[in-house]
1. Determine which structure produced the value 22, 47, 27, 4 for P(r) over Cα pairs in 10 Å bins from 0, in percent, for residues 142-197 alone, calculated from the coordinates; the candidates are P, Q.
2. Upon calculation of FRET efficiency 1/(1 + (r/R0)^6) of positions 38 and 230 (r between Cβ atoms, R0 = 35 Å, to 0.05) from the atomic coordinates, which of the structures P, Q produces 1.00?
3. For which of P, Q does relative contact order in percent (Cα under 8 Å, 6 or more apart), calculated from the coordinates, equal 19?
4. Once distance in nm of label points 7 Å out along Cα→Cβ at positions 54 and 190 is calculated for every structure in P, Q, which label goes with the largest value?
5. Taking -12500 as the value of helix-only ellipticity at 222 nm (-39500 (n - 2.57) for each DSSP H run of 4 or more, over all residues; to 500) derived from one of the structures shown (P, Q), identify that structure.
Structure P
Amino acid sequence: MDDTRRRVQERFGGTAQNYVTSQVHGTGYTLDKLIELVKPAPGKRALDIATGGGHVALALARHGAEVIASDLTLPMLRAARQFISEKGMTARYANADAQRLPFANGTFDMVTTRLAPHHFPDVAQYVAECARVVRPGGVFGLVDHAGATDPSVARYVNTFERLRDPSHVWEYSQGEWEALFVTAGFRTQYSEVVRTRLNFNWWTQMQNVDEDTSLRLRVMLKQAPQAVAEWLEPEKVDGDQAAFTRWQLILIGIKEQ
């Protein structure tokens, strides 16, 4: 296993329950819009990749889809299974790498991933795997951080993210994701970038960040160059109400026939 996958398992194995109870992950516009657009229904086969706390998988199941929730990290998968079960829904579960999915070609009517691909070492391979396991005419629904198009801003923001969570790899821009979809054989049906405000203390506590690292992250927000500050929109950086903006991309692709 490479270092990136090991870091993901180490970071999320110890913080799994945080993601089950997180309102940012468990509710909100991007979750609701993703489910609306992929159209789960009884008899539809769905795969939720990097399911995390299981919120997308739960929503798919509530609409009657036959769901497999997959994740690289076993403690996260166990937490998702308990959460979905407690909500009275059923799913199947797979301990799986997003870049090496253990499913046959054309198995699913829909594949989803929300707020995870910025941890994947090779997103092109991940998108290709999604194209492989979804049937022709099937749908691929993605929600992830939307990266800046300015290279200097992108480098700063990804360094900021990686300081908080060393398993972070990179966040790609809307245009970069759309190009990956085309290369893999998806026709873009819907694309939207959404502004999301995050509380700094919540954001650091989700990953159990120590005080020294938290201080360094505050300094990065406070001393951000103008172009970065325009992207992150930090406010009240020194206090408990410190907040900043993260942009999220909703991207829906249909696999070409």
Structure Q
Amino acid sequence: MQLLRFIKLLKLQKWDNYLKFVEQMDTSEFVALELCNDERLAATTAEKLFTPCSLHFELREKYNLDEVAGEGDSFSKAKNLMQWLTHHTCYNGASKAWNPDDSLAILDYSFDKGFKRAICCREKAIVLTDMLISLGLKAYPLCMRSVRDGDNHFTVRFYYEEQNKWIMLDPSFNVTFILNGEPLDVYEVRQAFLEGKDVELSGYNFNNTQKCIDIYKQGFIKQCLSKLSTWNDCSMDRRQKGKRYDWSKKKEFETRLFNY
């Protein structure tokens, strides 16, 4: 059985096979969105989540992120950074790379290397988070889970300073969630789905295609909004620098969402 799973995983490292795999997902098998209590999750502080470390300074300099972000407001900078990440890295939810939670290592592996070096949603979310923090902006990776074990997706929660609100970004698909012309926070996205409202997936990009947008909305986002958590801090603790990665010792996402 393990051999068969490994063979299937190898096949999904090719773009045509992975696209077909996503296209053939049965939307009737997605579980319903339910509200779940997260009060038992640990709490954290702003200092732990947003204080940059040496990785952030190196990341900012190596990839000239000030120029990438541009001169606009914080939301404009965030979208520019997300678009840049979309342009230079591909997404594969079945990636077998298992990079450490180190944005420099992730970009070394994937930057301008096409789908053969595509990265997963966890890695995309961590890289965008680190880029934002490196520029003095507030953000953290967001782990979203359904009520069924195994269904999960990682996005980013970003603080839109000029509007004094949190918003949700998905760097795996370059998406900003919009309703009535306004960007939405994760809780607003969840409420909109519960009320049957049509949330706009602004900027949607699935490896330079517009394919699978309904599967993305229903499977990657809607069903995974039941359980929400993040990591305790953005430090290098348990990020495991280096090429050998022990998945069993990864940085945990066991903290409640933080509102500044």
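Here, each number is a calculation from the coordinates, and none is a lab measurement. Since the structure is predicted, the reported quantities are computational estimates derived from the model, not experimental observations. Cβ atoms are built from the backbone, for glycine too; each structure is taken alone.
1. Numbers: P: 22, 47, 27, 4; Q: 22, 53, 23, 2.
The value was obtained from structure P.
2. Q
3. Label of the originating structure: P.
4. Numbers: P: 2.5; Q: 3.8.
Comparing P, Q, the top value of distance in nm of label points 7 Å out along Cα→Cβ at positions 54 and 190 belongs to Q.
5. Details: P: -12500; Q: -9000.
The structure behind it is P.
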